Structure I
Amino acid sequence: MKKLLPEFLGTYIIVFCGTGSIIINSISGGIITHVGIAVTFGLVVMAMIYTFPSAQFNPAVSIGLMINKQLEKGEALGNILIQFAGALSASLTLKLLFPDSSTLGATIPSGSQLQSFFLEILLMFFLVLAAIKSGEKTPHLVGAVVGAIVLLEALFAGPISGASMNPARSFAPALLSSNLNTVWIYLSAPVLGSLLAFWVAKKA
């Protein structure tokens, strides 16, 4: 329970603040702006990494750690389930607060699904590779590095794919807002990108 609670709380806070910024930007006439949304995601991810250093907050990362035998299967499964639970709880909270939101901050491609699929693979690859290599060399800076990468990728790729990089973050608002047509992208692409990053990290 002690290991699962940080996963739940961290994922809840990331999804609540990140997708909440999208919802509030929409209902306030764009006062937060795209840049503000990217900054929100980057800062909240960074803050949660430093708050709960042992947690992953991301099913794609947990799967990567499991495949690379850095996390036991049972622990990885528990983490993944609680991450989805945290994300769903955050989206449910936002649905109660903003019942008129049509997407609840769900990630929806602006172009073709294939375009966003490959873009999300690359975004997750960059993110996880940076996290692994910075963790090896400067572990005390991992939170800052990951937060900066999330912010950067949300800035330039957000308008195209939504820059999800997290299956739980995308599935929860998609499910509760009934926007499931393209959710397969955000369930599969981050996992592929994460696995690719773990493989490349061994070679680099």
Structure II
Amino acid sequence: MDGRFDREYYERYYIDPASSVTSRAEMSARARFIAAYAAHIGLPVRRLLDAGCGVGLLRAPLKRALPRAEYTGIEVSAYLCGKYGWLQSSIEAHRSERPYDLVICYDVLQYLDDRRAASALANLARLCRGLLYFSALTEADWRENCDQTRTDPHVRLRRAEWYRTRLRRGFREVGAGFWLRKSAPLPLWELETVGRAV
């Protein structure tokens, strides 16, 4: 799969403004949102993992918003690792001696088959001791939300519940893409969560 994620792929979907699926402004706002939510729940972020960090659009705004956090970006793309210095690793295989306070996995798992995606979700629970920010393109998103002229169609589209079922094994769903590790000693107010906070 690594060979697919070459210079041409990233130029088309992330660099060229005429075809890019996102923008620096959008990703900067997302980074501020993630950091603000971590602060809101009282989570000190000293270590963060950007799992599938791509061209690094979240890195600079996350470092500004979380200046005390050690940032680790992992990627499968040899091209990106060579260009940006990311750690070459897959989400399902990445290991760390210490868990991360904050893990971000944004729009990556739709590129994995079911077995690898399920393994990646289980690994996210092992890697994260606090807050997970997770998103993946779903069947409904493809039909109703994304700009199909700017979105890579060569992905595995699944129902959102497929992801939720597996994430609930290790996390409590907060909403807006946030999942709190079940063992994290942070309170969740009932009306600020999806379903019951217990």
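Where a number appears in this text, it was derived from the coordinates with a stated rule and is not lab data. Small disclaimer: the values here were computed from a predicted structure and weren't measured. Cβ atoms are built from the backbone, for glycine too; each structure is taken alone.
10.6 is what came out when Kirkwood radius over Cα pairs in Å, for residues 53-92 alone was calculated for one structure; which of I, II is it? It must be structure II, since only it matches.
Looking at structures I, II, which one was distance in nm of label points 7 Å out along Cα→Cβ at positions 5 and 21 calculated from, given that it came out as 2.8? Don't skip to the answer; put the middle values down first.
Working: I: 2.8; II: 1.1.
Structure I accounts for this read-out.
Comparing I, II, where is distance in nm of label points 7 Å out along Cα→Cβ at positions 109 and 149 highest? Walk me through the numbers on the way to the answer.
Details: I: 2.3; II: 3.1.
Structure II comes out on top.
Among candidates I, II, the computation of helix-only ellipticity at 222 nm (-39500 (n - 2.57) for each DSSP H run of 4 or more, over all residues; to 500) that gave -25500 used structure I. Taking 18 as the value of relative contact order in percent (Cα under 8 Å, 6 or more apart) derived from one of the structures shown (I, II), identify that structure. Checking each candidate, the match is II.
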